[in-house]
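In what follows, structures are represented as structure tokens.
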Structure I
Amino acid sequence: MIRLTNLADYAVVVMTTAAREPGKRFSAAEIAFESGVPAPTAAKLAGLLTRAGLLASARGVAGGVTLGRPAHAISIADVVEAIDGPIAITQCLHGGTHDCALETGCAVRPHWPLINDRIRAALADVTLADIVSAQLVREHA
């Protein structure tokens, strides 16, 4: 099974919450309440997503976070990579030491970049706007 980390999954939920009200500034507590993501996790994600430029933050009484760019310009790949780093389903292509006994003679290793690229492309093809639109259709059906 290929799975996102819980943090990346929650990041998509947080970003979708912000995308439903694009001009609104959310506090971490509001994001947590509206998304169902635990407050400490929502605060952590707000920081990570802001550093990645996916959310924009403002301090002060009217502060909080809002989308860093339009929902149609933020893909699920952008969100996942902001939290988990490059999208890859194997460890063997990302530098450092590996625990794979087949690494030196693996016949499949040269093909993983193609597979990773296609998975990333599939995630890049879905935007926050797509998710929000699909949610609205389901809510009004």
Structure II
Amino acid sequence: MSKRESALYLLDVLIAYDKILRYTKGFTNGDDLLHSEMEWDATVRELEIIGEATKNLIQENIIGQENRRIVNFRNQIAHGYVGIDADIVLDIITNKLPIFTKMLTQLNLNLDNAIELSKKEHHHNQNIIKLLETLKETH
């Protein structure tokens, strides 16, 4: 099995964040999100993806250990699903992830190949294709 390109992990985070924003649009408190079964489950899954991709970016020295809190949060939600505080989740989405994803988009990684691979993988999802096109234009 060949090693996965680092830029793909970065795209994993950005795609997951984009999905989270769509899933949580209109929610203003954690309890409403928590009690909206599909949006909650989908959001938690995408947070797990962000944590796993972040772990790989840290291991490859693309980003620093100070981002380890995201990995720790992923571990907490992956292994302690029932005890997740919905208001903390919404706070992370609203206040922490925008800063983190902005930092990632400012990294000096060539995304061209990763974007093309992701476009093939997600060819059926116009939301993701639109995101990838925007990233290609701005990066």
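Structure notes:
- Cα extents along the principal axes in Å, for residues 49-88 alone derived as 41, 20, 9 - corresponding label from I, II: I
- Structure responsible for -21500, with helix-only ellipticity at 222 nm (-39500 (n - 2.57) for each DSSP H run of 4 or more, over all residues; to 500) calculated and labels I, II on offer: II
- Per mean projected area of the Cα convex hull in nm², the highest-valued of structures I, II: I
- With respect to relative contact order in percent (Cα under 8 Å, 6 or more apart), the largest value across structures I, II is given by II.
- Looking at percent of Cα pairs over 16 Å apart, for residues 73-120 alone for structures I, II, the greatest value goes to II.
Every number in this text was worked out from the coordinates using simple rules, so none of it is lab data. Treat the numbers as computed from the prediction; the structure is a model and nothing was measured.
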